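The next part holds the structures, each set out as structure tokens.
Where a number appears in this text, it was derived from the coordinates with a stated rule and is not lab data. Worth saying up front: this structure is predicted, and the values here are computed from it rather than measured. Cβ atoms are built from the backbone, for glycine too; each structure is taken alone.
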Structure I
């Protein structure tokens, strides 16, 4: 098992290239199951989650080839050999449930294990199942698997989501492209990854309107073709590295960054005393002057403040002037990084879904443990600005969502290395 050692060493300056979005790519990959023709994704991130989903698709008979040092995924599902998504693969990653809708729409049947992933809350799949039932699917939960059938194919229907679930919207959107008739998704998620998926599906021949709004309308077609599609910029990696100069000072340019992907996040950075400006190649970020200011943060579905940036923002606010209140409204168990930050001298009080952070002048390096993907990178960021050495253990979480962290941060002047325990 590996650890990452970080030593605080002052300002960061330079450029960091931002990869394609993990959450978008993991959604786009199952779209290959909808067509017999090839689907090629460019700007793909090189992550362990991508390898896991590739293995799942291959277990169903799809062909997945990694090209251009992993940045291009060439996929073909012309010869599917199975409709069973095994527990051994699905348990590793929640996004695996996204093969359910495409498999059912294309073949009329699917058996998919209930998924796993980071331990940050229950995250049930009931919204996925209710959406497919609204399109005529017959579903049964048995022995930890979803058994789904659509005799005669899926049919258009009205799907009313109880809340704006990203995964359920993605699953329903893919399934609806091949359903007979018109499907309307009400209270749909509005995230950029949804728009990116819709753009890809349209390139394959789907008829979709309203993506990016809370009502998406899909007119089913008989078949989808192939396409080549560029994965959208990873807004969570973008936001994470935008915080690096906020911790340490200096100025960092994020190549490929876009303010529209993180408008609510950028507003909070501005209130905290951090400058974000557009450049020819992306975004430039710098601390305006002196110590940052406390701000209150509430996580919300897009276009609100992303839950996937809450841990990183909490780490930053640990050294802010004043007291900040963070409310987590997406996942009920997402403050597991707080005790680790407290080992570094942070003053944090957690009560249910609310964390109160009283800023201290300086954090101290300490041995800490990553509890999930975003928590792991929050501890690395905190270590960049702490006195002394911080050793972050269990960084295998990190490999699921951030490529080449050590290279990217050391490239702007951070003292960081990955070591074997």
Structure II
């Protein structure tokens, strides 16, 4: 089964990607609306229209900015034989880095070496910090100009899914079961599945295309909680504050300084857990600290929460008369706990990669995807590579060749579901 993209296919993939990244879809974690920013719908509407042009007659976007569509089984009788498979990517970009007026830079036949970012005086994508650049010599690379992120997370995945749909439309000889498509908003703020219609989606299994390096297939995520510490002090005129002022700003600094240095994002990797204070707002009277609590097991997650509560208790004791409140809210759990009960959903991607001559890399994500929540909503959803590097950063970049391999891999995977189903005994 040949699923190789032609040079024209790759050029269309590139043009799709460049078109999508120019649409500002930055989400906002402080918003209470769904989606968190109305501008995400700009890309959703564009994708729904393009899907209809590609033959997905039922393509639609809803009030929350989700896009749903169906690629019908080919031939039609495979709809009764092959499980319906979902392909999912998210349209929003990270809230911490601007997505306005993205100016993608394209390097054809990358010669190697560091890449200066033309929109800045001193920002450089360095080989010493990006060893994958050495693997991409000769590739077409896309990077930012240094004033915004690129948006490969996850518009690379969006472009790859759209290109796979277009390829299937132009290759009627390619056999596949029913494929359901979903593009979600607000993944970056942890709300990508808040209004996801799992029952209406109708897939038995799904895959998010939201990963990084070539060959990575991910079936584990962090267990994740969101923490908020509210510190209440007492303000008086600083000239007359002796024995009266309780400075919530100093208390916040003291609490953050007490977090275990061995359990911070900047000191951990692999399967190590962390506490991450990422947002501090307030004044002498009241300060609010937001933190991420992350671990691969529920036991370690509880340990990190205990570290936070211990630090809060110490600070409270240090500042008599203050009030310190710790709030912890569940976000998602390690999808690997549930995906382990569905081995086939991982076995076939491994086989698809090997058929393309790619050695698959089974990884645990130091983060989360829509797939983590969807898995616990009854839709087992591992994550597949999309090729992006340096997510959420002005130094974000992607290889077109790795994106093209993602498309070929996805097509190969859809074909393997047909092969597997054909091998099963009829009942």
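Here are some notes:
- For the set I, II, ranking by FRET efficiency 1/(1 + (r/R0)^6) of positions 56 and 128 (r between Cβ atoms, R0 = 41 Å, to 0.05) places I highest.
- Entry that produces 1.06 once Cα Rg over 2.2 N^0.38 Å is calculated, selected from I, II: II
- Calculating Cα Rg over 2.2 N^0.38 Å, for residues 112-151 alone for structures I, II picks out I as the one with the greatest value.
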